[in-house]
1. Could you tell me which structure in I, II was used to calculate distance in nm of label points 7 Å out along Cα→Cβ at positions 38 and 102 as 2.9?
2. Work out the source of 43, 23, 16 here, i.e. which of I, II gives that when semi-axes √(5λ) of the Cα gyration tensor in Å is computed.
3. Upon calculation of relative contact order in percent (Cα under 8 Å, 6 or more apart) from the atomic coordinates, which of the structures I, II produces 13?
4. Comparing distance in nm of label points 7 Å out along Cα→Cβ at positions 118 and 150 across I, II, which structure shows the greatest value?
5. When helix-only ellipticity at 222 nm (-39500 (n - 2.57) for each DSSP H run of 4 or more, over all residues; to 500) is calculated, the result is -2000; to which of the structures I, II does this value belong?
Structure I
């Protein structure tokens with residue numbers, strides 16, 4: 001897979017390093033020549049010194065050939081522009097963008113070419129809530145146009161689905177179980193899995209379906 005990353009800050013460098021270690025072809029775009037000179041010797045990826053907000057620069061870098069574009073600069077406006085150019089001008093199949101200021105989260109949707117947005121403060125808040133919440137529906141990640149979320153429910157003893165098999169759950173049409181986490185084990189969502197107290201259920205659900213998911217897994 002070929003991945004273009006815009007922004008060689010701490011986040012961009014870490015993503016590039018991990019993707020390269022996993023065998024992916026990584027293109028790292030950074031406009032600061034000093035930053036490139038500092039990190040290029042230690043990171044074996046394709047470096048491009050350019051402004052990723054300029055279509056001409058992205059074209060010269062080969063953006064039209066990438067499978068995933070990742071905009072992780074420290075500026076939300078730049079990340080939105082990069083995402084829009086990647087999606088609309090170069091038809092990149094998957095665009096991931098970093099949200100630096102949580103108040104700007106609402107902008108990061110498909111109107112700006114963003115398939116997945118990641119807000120570190122919101123993600124940390126969700127993870128804290130997920131760690132301490134039992135019997136609650138906790139949103140973990142916003143996907144697509146903002147109408148679909150990755151959510152988590154830790155089943156309490158009083159959950160109406162404890163003892164039921166996944167196949168017997170009457171989930172709404174716009175919700176699906178992604179995985180069941182049980183005592184540090186990740187179980188694929190097989191129909192015969194019988195749910196137990198303490199199981200963490202990961203689901204993809206639209207905003208409209210979340211209330212029904214809550215009633216089903218938590219109770220009225």
Structure II
């Protein structure tokens with residue numbers, strides 16, 4: 001009798017392959033109210049690559065990625081026109097060339113773009129009711145001018161420059177966010193762990209699975225346009 005291979009086991013979502021709830025206990029969002037706010041604390045979140053700022057606004061708490069050089073006790077403003085690091089403004093009120101992060105894709109959805117450590121986007125153009133934003137990937141996108149964004153660059157730049165050094169540290173780092181690690185080559189697995197596994201026939205041939213193949217069996221060339229050697 002066989003067993004589920006790792007893709008099927010992860011898809012099933014047992015406790016072994018489920019992220020710890022504590023990793024995502026902080027939800028990043030923008031408040032609907034506007035006014036002066038206070039940074040109460042900078043917190044560490046295992047599920048995010050940058051420290052989060054715990055912010056108090058009119059008696060309510062919300063979390064936002066901290067910008068570079070943010071400090072506890074800092075005052076920020078939500079809404080308005082003042083362009084200062086940490087302030088949360090609508091895109092129409094932000095000058096061109098300003099670096100921003102945690103950008104909403106639709107007004108009121110709480111920020112979806114540019115949320116990883118050390119990143120920022122740049123405002124490029126404004127026309128009619130839309131604003132052009134240049135992403136770190138050099139891709140330009142157009143967004144509604146009423147979408148909110150935070151002024152500045154996210155903290156945590158250089159986090160990848162320090163080497164991991166130990167496999168154990170890497171293991172717990174990946175486990176906190178339920179990432180598959182270490183990744184093992186399929187042909188080095190046993191036959192019950194992967195369709196490419198077993199000691200026999202280590203020649204890696206192209207495999208074309210059916211379109212409706214289940215997770216685990218759907219490996220190899222997925223929906224190829226053509227097969228065979230080019231002549």
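Nothing in this text is a laboratory measurement; each read-out follows from the coordinates by a stated rule. Please read all numbers here as calculations on a predicted model, not as lab measurements. Cβ atoms are built from the backbone, for glycine too; each structure is taken alone.
1. Computing distance in nm of label points 7 Å out along Cα→Cβ at positions 38 and 102 on every structure in I, II gives 2.9 only for I.
2. This value belongs to structure II.
3. Among I, II, the structure yielding 13 for relative contact order in percent (Cα under 8 Å, 6 or more apart) is I.
4. Going through I, II one by one, distance in nm of label points 7 Å out along Cα→Cβ at positions 118 and 150 is largest in II.
5. Here the read-out was taken from II.
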